[in-house]
1. Identify the structure, out of I, II, from whose coordinates distance in nm of label points 7 Å out along Cα→Cβ at positions 69 and 125 was calculated to give 2.8.
2. Can you tell which of I, II yields -16000 when helix-only ellipticity at 222 nm (-39500 (n - 2.57) for each DSSP H run of 4 or more, over all residues; to 500) is derived from it?
3. When Cα extents along the principal axes in Å is computed for each of I, II, which one produces 50, 34, 29?
4. Which one of I, II has FRET efficiency 1/(1 + (r/R0)^6) of positions 13 and 29 (r between Cβ atoms, R0 = 35 Å, to 0.05), as calculated from the coordinates, equal to 0.90?
5. Assign the value 1.5, calculated as distance in nm of label points 7 Å out along Cα→Cβ at positions 21 and 189, to the correct structure from I, II.
Structure I
Amino acid sequence: MTDLSTLSLPEWARGAAVVESPVLIKPEWWRDEISARHLPGTPPVEDRITRAGVRAPADDVFTLLWRTLAWGSGRYLRLNAQRLTSIAADVPRCEKLLTEAADRARSDPGAAFALFRPGVRNEIRYLGPSFFTKFLYFAGGGAPDHPCLILDRRVATVLRERCGWTSLHRKGPWPAETYERYCGLLARWGRENHCTPDEIELTLFNIFSVDQN
């Protein structure tokens, strides 16, 4: 297990411009599929969405989840039909889970993560860490001190290959302990470099795209 206390934010990530482009989505697909399953919440209505748009005050946890899934998926809708069907199978249970996870996300990343993945299976089928950590992040409403961050394969790959976290699996799924360590690492880097942890996360995400080109 990599000793994260020895890792420093690389020079190339310090003071990097945080660039975010709107994500193109298919609002008509979300409207039709959510309506067909009689699911609660309001689907996104615009054909593009930003992080700020996801974080906008939501009517309920389902509205927040639909925005999160749309933003995370873009125009590639793989597995989203299965996710919606899984939620529709037991809406009250999913609502309770989402509500509790959103509440835990404000203070305890590890516990919030463990609600979605308490063992080797996801509590909501087809909703794995790369997507439910997005929900945990957006549950913070944009607060700079919100402790939960997005962890997906792009961020994990850059942390492993360019930042020295050699024990981190590139694709996951990761256990709750790893997620808690990840959030703690980026929080420390943020304090040391006078920026917010999510700015570092977005920088890592963007670097992955640069490395692939």
Structure II
Amino acid sequence: MTRIGILLSGRGSNFVAIAEAIRDGSLPHVEIAIVLSNREDAGGLEAARAMGIPARAIISKGMKRAEHDALMIQALRGARVELVCLAGYMRVLTPDFVGAFPGAILNIHPSLLPSFVGLDVQQAALDFGVKVAGCTVHFVDEAVDHGVIVLQRTVDVLDEDTTETLSARILVEEHKAYPEAIRRVVSGDYTAVGRRYIRLT
């Protein structure tokens, strides 16, 4: 059984998707050990507590990034977390955090990386005129939205799309992609060659 820790800053819809996949058996051999947020008002904390999952806020406001990350690392290690999953966690991790869980931090980003890193990516995609958008689950390294890609899911961009409609369709794909990416990673049936994630079975 792989113990995962979820980091979030908001409503936690991807966390809920992961939890539901564990519950319905489509994400086996995984348990959520703890849910952490840098915001006390994050809706994902309330959702976790309603499911009986340990959840706590470690407030980042007014704290130096390195100090806050040290507390997050401490909490994750205290919960014996083996894989960290960022699910709408709106902070850039320090090198110390990345180094504390080498090759064991995943993130989901609402674009087809390497296109449109950072924030407001759906508006950027519409402004650029792309015809296909989507989401990416990737390992986290010390650069923003940069690590080895585990999987991507796509949606067509419609002529009538707005930021809201495009984001909503991509979110549906995120909820499918993240549990599947976790399943692939915890299976151990992969290797990374350079930037390429390669499934072995």
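Read the figures in this text as sums done on the coordinates, not as results from a lab. The shown structure was predicted, so the numbers you read here are calculated from the model rather than taken from an experiment. Cβ atoms are built from the backbone, for glycine too; each structure is taken alone.
1. Considering all the candidates, the number was obtained from II.
2. Numbers: I: -16000; II: -11000.
Label of the source structure: I.
3. On the way: I: 50, 34, 29; II: 48, 43, 34.
The read-out comes from structure I.
4. Numbers: I: 0.50; II: 0.90.
Clearly, the read-out refers to II.
5. The read-out was computed on structure II.
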